Structure I
């Protein structure tokens, strides 16, 4: 029995383990220029893929990202920020913002670890742009969670873009 258990543990260690990770909704975003409005806007998920993709690895452990779920987090961040500025988020609104997290990666380094998220935003009037969020840390605490800040920064970059603000505030 002991031999079977040791063999099973050895195989599991060699194969490693895979853990899905989805960022959390941070309580605040980086500084965003002030803007406000009262229009209704729909915010939709434009990421069709729900297949897990590698996000980070350390030793035999790999973390994966479901970019559709990550986009849902970006939508929650965006909704919170526009509602705080007086907008209404309503499904089916004529004004629509489609978000899609396109890539997510974490490089775990000896001295510094770096997370990067790219997100595309497309407005119903045809404006489309990619925003990059980067978060780094020299501390080994919650390295995988660096994605939370990277996604937050991608959303903040989008809401700081003059074209997006002009679209939101006609």
Structure II
């Protein structure tokens, strides 16, 4: 599989938003948006922050599920609520899709970016690429961009922690 930067951008943003605490303060939400270079990433009100965090909760439900109708229905519902008119932009020198939302605010734009990003990953690279960390006690959502698509942990740290726990459990069983 070959991942296109633009096809997974929205999915990575979706994962980062899904991993925010549901009461995350505005500065942490803005920081997540800026990490993904979301233009005009200022939330203009407390209501916008709360709305975006409710959306993040819905995004969170899309990670770690099998490729079946339940996942497809979740993402289709997100797409339906955020549908815009896609258009090609080459503002950075490479053509890619943007999703136009007439007079859309920041939350509507993020809905379009994240729902389309999830759909692109599911249709292009497979739903199994929308993972959830398998280490006990960690449920971080992530987009698996590894070559073989078999990533099970959100980070090397979690993979190592799980390996040490397995090793200790085997040693104790002896």
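Check the numbers for distance in nm of label points 7 Å out along Cα→Cβ at positions 55 and 71 across I, II and tell me which is largest. Walk me through the numbers before you get to the answer.
Values: I: 1.6; II: 2.2.
Largest value of distance in nm of label points 7 Å out along Cα→Cβ at positions 55 and 71: II.
Thinking of I, II, which structure, once FRET efficiency 1/(1 + (r/R0)^6) of positions 23 and 159 (r between Cβ atoms, R0 = 30 Å, to 0.05) is computed, gives back 0.55?
On the way: I: 0.95; II: 0.55.
Only one of I, II returns 0.55 for FRET efficiency 1/(1 + (r/R0)^6) of positions 23 and 159 (r between Cβ atoms, R0 = 30 Å, to 0.05), namely II.
When helix-only ellipticity at 222 nm (-39500 (n - 2.57) for each DSSP H run of 4 or more, over all residues; to 500) is computed for each of I, II, which one produces -10000? Present the calculation step by step, with values, prior to reporting the outcome.
Numbers: I: -10000; II: -17000.
Only one of I, II returns -10000 for helix-only ellipticity at 222 nm (-39500 (n - 2.57) for each DSSP H run of 4 or more, over all residues; to 500), namely I.
Computing Cα extents along the principal axes in Å, for residues 31-126 alone gives 35, 35, 24 for which of I, II? Walk me through the intermediate numbers first.
Values: I: 50, 29, 20; II: 35, 35, 24.
Label of the originating structure: II.
Using distance in nm of label points 7 Å out along Cα→Cβ at positions 119 and 135 for the comparison, can you identify which of I, II gives the largest number?
Numbers: I: 1.1; II: 3.5.
Result for distance in nm of label points 7 Å out along Cα→Cβ at positions 119 and 135 over I, II: largest is II.
Each value in this text was obtained by applying a stated rule to the coordinates, not by laboratory testing. Quantities reported herein were computed from a predicted structural model and do not represent experimental measurements. Cβ atoms are built from the backbone, for glycine too; each structure is taken alone.
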